Structure 1
Amino acid sequence: MTIIAEAATVPVARIASKATLAAIRPTFDLLSRDPYCAGGYRYRAASRFDCTDGLRPLPRLPLYQSAEYNPIEGYGGIARHYDDLPAPLLRSSALEVLAAEWVALIGSPVATLSVHMIRTRAPGMPVPEGKHRDGNDWVGIYVAARRNITEESGVTTVWDRQDRVLLNDVLRPGELASFDDRLTFHDTSPIAAAEAGEPAWRDVLVFSTPDHAHYLDGGA
């Protein structure tokens with residue numbers, strides 16, 4: 001484990017995952033277009049899991065975030081319905097490895113988590129809302145692919161509540177970062193193609209705990 005920075009009780013960690021990247025990467029080709037993305041450049045799925053004993057899928061629920069956390073029109077304040085993760089990934093050992101690694105980075109028990117699977121095509125915004133919090137306890141970001149995009153694309157930045165930069169770097173395919181969402185803000189730079197006319201995208205898995213049912217229960 002590599003601790004990038006630690007301010008008070010705000011750990012930000014980054015590791016090279018041992019999950020089999022080759023088992024994860026092709027599943028992004030099975031994603032459906034995000035119907036809530038006005039620009040049409042995002043593809044997305046989301047699943048909930050119980051992780052008290054391994055990783056057990058939970059019934060699908062819509063994703064809801066209040067406008068406080070997601071002020072983008074058509075995103076915040078509405079229930080967004082996404083497909084579950086593609087079947088080859090949903091019950092894969094690679095996903096179990098990733099989830100276990102992320103929980104280990106947190107360093108405390110996790111009862112439930114969500115996995116958000118997102119492809120952002122160029123030109124596109126991985127984080128349309130800009131610098132923000134998600135309204136969770138912890139967030140993890142795993143990069144599965146960076147295809148034909150510039151070096152400046154997909155730079156992840158994490159700040160503490162005093163606006164000090166804890167992480168500002170490109171996460172490479174196979175890398176996993178984790179941070180405390182209660183005590184940090186985060187953002188990711190836009191995606192731009194390196195070679196015009198060729199397919200270009202960034203694929204990520206975003207982990208969050210508790211799972212997104214807590215939004216519907218009034219958690220955000």
Structure 2
Amino acid sequence: MRKKFRAGIVWLSKLLSRQGLYPFLKGEFSQIPEGARVLNVGAGGVIGEMLDAHAGARSLEVLSIDIDSDRGPDIVGDISDHDFGERRFSAVVMSEVLEHIRTPDKAIQAVHAVLEPGGRLILSTPFIFPIHDRPHDYYRFTRYGLEWLLRDFSEVTVTERNSWAEAINVLLVRLIKEKNPLCRLAAPLIVVLALAMAPVAMILGAIVRTDFITSGYVVRAVK
């Protein structure tokens with residue numbers, strides 16, 4: 001019972017901390033042409049499950065690459081230096097991964113190289129967000145840093161994932177991921193408080209509009 005309760009709390013926290021991400025991915029995945037070949041940089045997790053669901057419904061051919069064999073990727077390797085030979089893809093998904101790659105510029109160049117002309121990169125990455133997946137959490141990117149990394153793409157759209165007020169609320173809820181015993185003990189109260197604050201944060205973000213703070217960005221780029 002305790003494990004189920006904890007899992008429920010983690011699930012609720014993820015919904016808040018990834019606010020704006022899942023709807024974006026769902027919309028982007030639905031626009032991938034039927035039968036297309038897709039490269040997923042990163043494997044497993046909710047995002048992998050979402051992509052697999054779209055692949056099953058629309059006959060997408062999905063190939064995953066990840067440096068961690070425990071995630072069950074098709075290819076164990078680093079996108080920055082893996083040789084795909086002549087294989088090309090209609091779409092590349094790189095969601096919540098770029099911050100964990102030691103050579104992000106090289107990784108983006110590699111993605112550009114394996115995309116077909118007119119192919120699409122679907123990307124998301126944090127900005128104001130706590131350290132996670134220690135010790136392999138290396139970078140945070142601004143809108144302008146992302147635009148620079150994607151300079152070789154013909155079309156680039158970078159959008160804030162949430163408002164400044166919602167981003168502050170995310171920092172609160174992410175405390176439950178900290179291994180500190182007190183944080184873990186207080187996790188249910190923290191999540192309940194964040195849920196209660198969510199409508200207030202949404203209203204404040206709508207009233208006072210600024211791109212000064214956000215949890216992260218969602219990006220669409222066309223080769």
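A short reminder: the numbers here are calculations on the coordinates, not readings from a lab. Just so it is clear, the structure is predicted and the values come from calculations on it, not from any experiment. Cβ atoms are built from the backbone, for glycine too; each structure is taken alone.
Which one of 1, 2 has helix-only ellipticity at 222 nm (-39500 (n - 2.57) for each DSSP H run of 4 or more, over all residues; to 500), as calculated from the coordinates, equal to -2500? Write out the running numbers ahead of the final one.
Working: 1: -2500; 2: -13000.
Among 1, 2, the structure yielding -2500 for helix-only ellipticity at 222 nm (-39500 (n - 2.57) for each DSSP H run of 4 or more, over all residues; to 500) is 1.
Between structures 1, 2, where is distance in nm of label points 7 Å out along Cα→Cβ at positions 163 and 211 highest? Please report the intermediate quantities before stating the final value.
Working: 1: 3.9; 2: 1.7.
The maximum falls on structure 1.
1, 2: which one has relative contact order in percent (Cα under 8 Å, 6 or more apart), as calculated, at 22?
Values: 1: 27; 2: 22.
For relative contact order in percent (Cα under 8 Å, 6 or more apart), the value 22 is produced by structure 2.
Any idea which of 1, 2 comes out highest on distance in nm of label points 7 Å out along Cα→Cβ at positions 27 and 115? Spell out each step's value before the answer.
Details: 1: 0.4; 2: 1.8.
Max of distance in nm of label points 7 Å out along Cα→Cβ at positions 27 and 115: 2.
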Given 15.8 for mean count of other Cβ atoms within 10 Å over residues 147-154, calculated: source structure among 1, 2: 2
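Which structure, out of 1, 2, was semi-axes √(5λ) of the Cα gyration tensor in Å, for residues 43-82 alone calculated from, if the result is 20, 11, 7?
Numbers: 1: 25, 11, 8; 2: 20, 11, 7.
Comparing all candidates, it corresponds to 2.
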Quick check on the output: 20 is percent of Cα pairs over 32 Å apart, derived from one of 1, 2. Which one produced it? 2
